[in-house]
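Peer 1: Some structures to go through are shown next.
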Structure I
Amino acid sequence: MKKYFLASVFALVGLGLVATPIMLAQDTSGQITIKDPAEYNSYQNAVSQTNPQAKASASEAFLTSYPNSVVKLAVINGLVDAYMQFDAGKAVDAANRLLQLDPNNLKALYLIAFVKKQQATQLAASNPTQQAQLLDDAAAAAQKGLVAAKPAGVADDAFKKQKATTDPFFHSVIAYDDIYSKKDLKAAITEFRTELEMISAANPDATKVAPALNDTLVLGQTYTQLQPADMINGVWFMSRAENFAPASFKPVIDKQAKYWYKRFHGKEDGYDAVLAASATSVFPPPDFKIDPAPTPKDIADKFVTDNPDFSTYAMGDSEYVLSNASTANADKLWATLKDKVTIIPGTVIAATASQIQLAVTDDAKADKKADFTINMKVPLADKDIPAVGSDVKNLVGTYDSYTQSPAQIIMREGELQVEKKPVPHHKPAAGHHSSN
């Protein structure tokens, strides 16, 4: 799978991701009821720090001294925020501790999935085993986040907003795990489409920027990696990404999208219409299509229709029709060739005393594969067997049979014609006269 072309920019800041409300022990006046003055002072010291490193240090000290405190959840929640400012690894560790107390905490699940995915992306292909494990870990957190139940004390609307923020990202994480770890491209496509459907339903403009735009591009790439490739959907989502990509990325995406478009359609004409259409919709409309390029069979049958006089065909034309046309058209041509004698010029691919295999057409010569087999009428003497790689122009044979797959024309009664040397003409010697 190709690397991502757009940077995935998905910062925690500004997401509107609200942590699950913390239910602290309170008295009737709403004050925290920590009876031990030392514990209370330690707690106040931890939560009042503004420097992330100082807050993390004070929070860890509090948790060590008071592991069963009634405000443990609040302190760990603050610890996660502090570590995210300077140490992602410790932030993940703190998030796991938060999940031990609050298994449905979306903030913790999101953070773990986010950090693990970013770490996997940075590894790229340098360590595929570690990359796969990181993506598996990220996807595990994402799966839990998708099915997390609403914690007690959280309003329905608040939880719904949290899920609207986290669920699209969770589907994205699972998609990358499907591609790079599970190697399940169809599952990845389902996850990416679900992600984009959710984002589009909430805010269509959000699909025009990262991370949704990045995933749109990767979705298009994934379609082209299917076996067989789905180049129509692949081109659509790549062109969609091209429309809204930063200017510096547009040429790269354009080249890739046009490659797949031309591979399917045969030429680049019409791509601009696809580009314009994909700018108006995240997903292709039901009637969207790209006309496929004509197949070799289409080309061969059209050639027969346009050129009904088989006697005008060059040898290469005849071979192309025999190899690619419909059975009916190939048989019609063969009926005019069968048992006819012809010269077969070509490059020797293999040769024995009784058989010579030639590459006759340009494609066969380029591939170094025989497309004509000539069975000799009389075995050749060792000195007359042509060398592999040599070109012969004096080989004659009779059309005997053919196969379409693999493309092969069989000749019988092959002979190497002996080139006749011109008889030298001797001029009379000067001054010599014949007698009368």
Structure II
Amino acid sequence: MSDTLAILVGGGPAPGINGVIASAAMEAFKCGLRAIGIYDGYSDLAAGREPQTIELTFDRVSRIHTAGGSILRTSRTNPAQDEATLDRCVASLAALHVRYLVCIGGDDTTFGAAKIAEKTRGRVGIATVPKTIDNDLPLPDNAPTFGFETARSVGADILESLMEDARTTARWYVVICMGRKSGALALGMCKAAGSTLAVLPEEFPEHTDLQSVVDTIVGAIVKRRSVGRQHGVAVVAEGIAERLPGEAFTAPENVGRDSFGNIRLADIPLGVVLRDATRKRLAEIGVDAIVHAKDIGYELRCAKPVPFDVDYTRTLGFGAVRYLIGGGSGALIALSGGNVQPIALGDLLDPRTGRIRTRRVDTTTEAYRVARDYMVRLEPPDFTDGAKLAALAAQTNLQPQAFRAIFERVALP
């Protein structure tokens, strides 16, 4: 019997998953391997159950690369939660006679794969393919993770509709989008759509206060009003919630965590909290503005992939199988200059945390600077130029110096 290559998907969905599955399976056929798909990520493996699998034949995978979602479903199970769980995963793979394993996922899935590779010591060749719409894995050449370009495209379309609605109805939207550790998606959507401003975790200290975030949004509302515009859209990365104290949210003890210890950000009503706090601050300074909250996230994860992600994922799936057949194991598959570049999973670990390093928005780059320059938000010249300061304060019930005392601290250079 030929060696078996198994494919599984972990973490949240991202456009392009099926492209990796299809190309990896078809390359496996060409190399004389049997290809199977394991349903629901590491879930059954970690529990020591015989997982539900599917034979990945050519007819089953040949046309799935343009579809969103995952034909193998996905789960957030942590295969390395403890030594016993890891041992069950390894035993379950052995029972399936798996010689090679392709794991499609983000930082947590990659972390689990690294631990399995370490445990099996080459008995099971393991490669991971980086997937996340958050774009927060440290890939060479600052390449995007697959799924990001589709999520940005779909998200930008939604923002354009909200911007038109905001203009038509003279209101503001506070839009929460996905991005636990990185504000890359919020920034990319904002920049592509030309929305009013993006609010990113990278722009605040590790531990910040709710009022600083709120006043950043309120400052933009006031600044827009000073030039005669009553509407706008602020895009906020959900990772802001991890930098805020628990008391900023109602009943924080009810917020759950996944098997990797991450706070379930979907359980946190960040949009509602920011909306209500923004309304309160506006009322305090005498500004009458309509503010609504909108979450964007699940609409993006299973969207039909754009051609970039279809192209990208087909190369990644091919590269994963070629790497394994060549005797490799324990690497993340990336592209550099159009060529497959395996990166040792151990090299991706942060020595301080023992977890996969995350890539964050570099606020020193010109790419960020361009986005910032087209946003509307308070800046230092708004407080050093007397005329500008007076125009801002005139939109409120505050005198210029009082306005400065409240809002100057949130002005970014």
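A short reminder: the numbers here are calculations on the coordinates, not readings from a lab. Treat the numbers as computed from the prediction; the structure is a model and nothing was measured. Cβ atoms are built from the backbone, for glycine too; each structure is taken alone.
Peer 1: Between I, II, which one scores greatest on Kirkwood radius over Cα pairs in Å?
Peer 2: Sorting by Kirkwood radius over Cα pairs in Å in descending order puts I first.
Peer 1: While we're here: Between I, II, which one scores greatest on relative contact order in percent (Cα under 8 Å, 6 or more apart)?
Peer 2: Going through I, II one by one, relative contact order in percent (Cα under 8 Å, 6 or more apart) is largest in II.
Peer 1: Given structures I, II, which gives the highest value for mean count of other Cβ atoms within 10 Å over residues 41-48?
Peer 2: When mean count of other Cβ atoms within 10 Å over residues 41-48 is calculated for I, II, structure II comes out on top.
Peer 1: Ranked on distance in nm of label points 7 Å out along Cα→Cβ at positions 153 and 361, which label among I, II comes first with the largest value?
Peer 2: Largest value of distance in nm of label points 7 Å out along Cα→Cβ at positions 153 and 361: I.
Peer 1: If you don't mind, another one. Quick check: -16000 is what I get for helix-only ellipticity at 222 nm (-39500 (n - 2.57) for each DSSP H run of 4 or more, over all residues; to 500), calculated from one of I, II. Which structure matches?
Peer 2: Computing helix-only ellipticity at 222 nm (-39500 (n - 2.57) for each DSSP H run of 4 or more, over all residues; to 500) on every structure in I, II gives -16000 only for I.
Peer 1: Say we calculate FRET efficiency 1/(1 + (r/R0)^6) of positions 65 and 113 (r between Cβ atoms, R0 = 30 Å, to 0.05) for every structure; which of I, II gives the highest result?
Peer 2: Greatest value across I, II: structure II.
Peer 1: To continue, here is another question. Output the label of whichever structure in I, II has the greatest value of distance in nm of label points 7 Å out along Cα→Cβ at positions 249 and 313.
Peer 2: I
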